[in-house]
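Undergrad: What follows is a set of structures to go through.
Just so it is clear, none of the values below were taken in a lab; they were calculated from the coordinates. Keep in mind that this is a model prediction, so the values were computed, not measured. Cβ atoms are built from the backbone, for glycine too; each structure is taken alone.
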Structure P
């Protein structure tokens with residue numbers, strides 16, 4: 001069932017805006033968050049474990065997924081359908097904790113949902129068009145975002161070459177840069 005993804009109907013409203021401007025929307029929120037952030041050593045220490053956990057989930061997922069070649073059901077994909085976004089949610093929460101502003105954490109998670117729920121909808125539509133009933137069966141068995149326990153977690157094999165191919169190393173470098181930026185911001189604001 002490896003046919004090409006057929007043309008999907010054009011999105012409208014908020015979904016169209018997210019499809020066309022997801023990166024810009026995320027970057028705009030990040031700039032707003034930086035304006036209101038007052039990171040301290042303590043807040044960075046609270047956020048860091050979530051950032052590390054999130055990136056660990058992303059690396060684990062990247063080492064299992066064969067994008068558009070198969071319906072990946074092993075490793076983290078046996079727990080939820082979007083482990084890459086689950087990892088991203090942990091990373092986002094970690095940086096928002098590091099920012100030391102409770103309102104940012106609440107608002108940031110709402111923004112995350114507003115951006116990534118339509119993104120997950122679009123991707124799942126593409127996967128259903130590409131894989132058909134095979135992906136529909138996967139959707140019925142595995143939850144979208146909140147993980148569930150599965151014996152299939154140990155099936156399959158992790159492949160570092162996939163992590164490299166998916167350029168997850170760039171994400172790691174970006175996270176290190178973000179943490180350095182938080183320290184510099186805290187130093188400049190006198191909140192460290």
Structure Q
């Protein structure tokens with residue numbers, strides 16, 4: 001008897017996160033909205049924007065994905081508008097003492113991406129590969145709408161990076 005392997009398109013989730021009321025912190029949302037305007041994404045690619053409601057990300061991850069790409073603003077000390085594609089190491093909520101686990105889970109409605117990813121990992125819903133496409137923020141401390149010029153100018157290159165990421169993971173899965 002021989003086994004037959006059926007190739008399937010990898011399930012990839014691309015999630016824009018951030019707060020549009022804090023200037024460049026809205027990068028992930030702006031990028032996700034640009035990407036969602038396209039209707040030619042390959043099978044298996046899901047796009048969403050969660051804003052600051054991380055629990056929505058956890059709920060979507062429970063659908064089962066092979067990889068996750070978070071789109072977000074970052075502060076790493078680089079030139080504003082610089083893009084970073086990083087592997088994300090997600091902590092394990094089960095490693096926390098019980099009282100810290102309870103405090104962690106007390107209010108997940110408006111959680112940050114790292115907490116949402118930890119919860120997804122604790123629930124067994126986190127994909128084996130998690131990445132972050134981050135854009136170095138220029139302005140993110142004040143409550144104001146709109147991206148800085150540097151971050152706005154980085155959006156076309158960020159779209160290309162997402163397209164390349166999708167193609168790389170699809171190629172890697174097929175071979």
Structure R
């Protein structure tokens with residue numbers, strides 16, 4: 001079976017053209033940013049995080065890979081992404097939780113995540129996808145997962161298809177919400 005992150009990325013691959021515009025809403029250590037950068041060699045990646053250390057780690061990861069000329073690293077909350085990305089975009093990825101190898105006290109929060117996801121599903125292009133990886137193994141992650149389920153369940157089925165992908169026999173295992181804006 002594929003890992004959760006491999007499955008998350010598979011939701012994105014068919015909807016992003018080489019000159020696409022994509023958002024990494026939770027940059028972290030830059031793994032997803034690098035992946036998205038390679039997916040859009042002629043496009044643009046906007047990557048967000050609130051921690052300066054995340055930008056530093058991501059910048060280093062991109063440099064080591066000889067990538068990143070098409071990436072803009074932004075020190076700001078994903079809830080404010082629309083202040084930096086004014087046009088429609090092809091796809092976006094959220095990898096919620098905390099910055100790996102750092103202080104686990106700083107995590108994504110329900111309020112900012114809901115704001116960001118709600119804005120993102122409106123701003124993504126028709127046919128575009130937003131992927132959200134949720135980590136319910138800590139209290140804030142559990143709350144994010146529940147709040148997202150409630151919010152995403154209420155999206156119009158005429159405008160969006162929403163999928164939940166999870167291992168049902170491991171309650172604390174990460175899982176995915178994938179939202180596609182219908183054609």
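Undergrad: Match the computed value 17.0, 65 of Rg and Dmax of the Cα atoms in Å to one of the structures P, Q, R, and report its label. Walk me through the numbers on the way to the answer.
TA: Values: P: 18.0, 58; Q: 17.0, 65; R: 15.1, 44.
That value comes from structure Q.
Undergrad: Match the computed value 17, 12, 7 of semi-axes √(5λ) of the Cα gyration tensor in Å, for residues 31-78 alone to one of the structures P, Q, R, and report its label. Please list the in-between numbers first.
TA: On the way: P: 33, 13, 6; Q: 20, 16, 11; R: 17, 12, 7.
Source structure for this number: R.
Undergrad: I've got another one for you. Work out the source of 21.5 here, i.e. which of P, Q, R gives that when mean count of other Cβ atoms within 10 Å over residues 15-22 is computed.
TA: Numbers: P: 14.4; Q: 21.5; R: 17.8.
Source structure for this number: Q.
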